[in-house]
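As C-alpha cells, here come the structures.
What follows draws every value from the coordinates through simple rules; no lab data is involved. In this text the structure is predicted, and so the values were computed from the model without any measurement. Cβ atoms are built from the backbone, for glycine too; each structure is taken alone.
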Structure I
C-alpha cells in the first residue's frame, strides 16, 4: 500500500497553486482559481463552486463535498496560521487555489483522495501590509 511517486496529489496541487504548468496523470483531475476577500465563507464557496463546475466533485454526492470541505479547512489553517479567521480579526486574503482529485496509492481499493492548495497573501486590509502564505489540505473521499 505504497504511495505512487507520480501521483502525489498534494505536490501537484501545490505546484498548480503556485502557478506552475504541470501535466497530470490520466487518473487525476484538477482546477485552479482565485479569490480575494475578508470573508472566510467566500473562500470556501469559491473553491467548492470551482470544484463542482469543473467536475472535480459530483454536485450531489455529500461525501465528496464533505471531503473537499475538510481539505479546504486544513489548507486554510496553514494560510491563517491555525486561527481560521479573517474579517472578524481584520485580515484579508488574496489567494490562488487549486484542487486535485486522484488515486495516490498503488492499491486501487484505497479510493480517491482530494487535495486543496492555497497560495497568496494575508494581512491587514491595507495595501502593502500583507505577506505571503501557503496552505495544503489532503483528505480521503
Structure II
C-alpha cells in the first residue's frame, strides 16, 4: 500500500464511531482498517473541521480508480441506512475509506475480495459543519 494521506476527524465523529465499534462482538477487516485510520487521524473539534473534509453525514462525490466510475453518497452510520436514500455506511469498505479525506485526496483501500482500489474525493457536495451543524 502506498503512503496514505493525512486525515482529519471531528472529535464527535471519532467518539461515535469508536462507541459503535466497541459494541461489535467481533471486528471485521473493514472495522480493523477503520480503527487504524482513526488512530492516525488528526482530531479536531467539530467547529474546527475544514470545509473540504468528509465528515459523518457529508454528501460526497468520489471516484474509484479501477472502474473510473463516480458516485455521490451520504456517509452515515449503519442504523441510518434505511432512512438515508443515498447512504453509504461508515462500516462499508468505501464508506470507511471516505471519512477524514479532503477534496482532491485519494487513498488506497482494500475492497471486498481483498483487492486494493484507489478512492478519490472529487467534491464535497454538502457537509454539516459548513452549515453550522456541529452535533448532528
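Starting from the value 3.6: which structure in I, II was distance in nm of label points 7 Å out along Cα→Cβ at positions 68 and 124 calculated from?
I
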Winner on distance in nm of label points 7 Å out along Cα→Cβ at positions 60 and 92 once structures I, II are ranked, highest first: I
For distance in nm of label points 7 Å out along Cα→Cβ at positions 52 and 116, which of I, II scores largest? II
As an exercise: Cα Rg over 2.2 N^0.38 Å, for residues 36-75 alone, calculated from one structure in I, II, equals 1.42. Which structure is it? II
Can you say which of I, II returns 2, 11, 21, 23, 18, 13, 7, 3, 1, 0 when P(r) over Cα pairs in 5 Å bins from 0, in percent is computed? I
Distance in nm of label points 7 Å out along Cα→Cβ at positions 12 and 100 computed as 0.6: which structure among I, II? I
For which of I, II does helix-only ellipticity at 222 nm (-39500 (n - 2.57) for each DSSP H run of 4 or more, over all residues; to 500), calculated from the coordinates, equal -7000? II
Once relative contact order in percent (Cα under 8 Å, 6 or more apart) is calculated for every structure in I, II, which label goes with the largest value? I
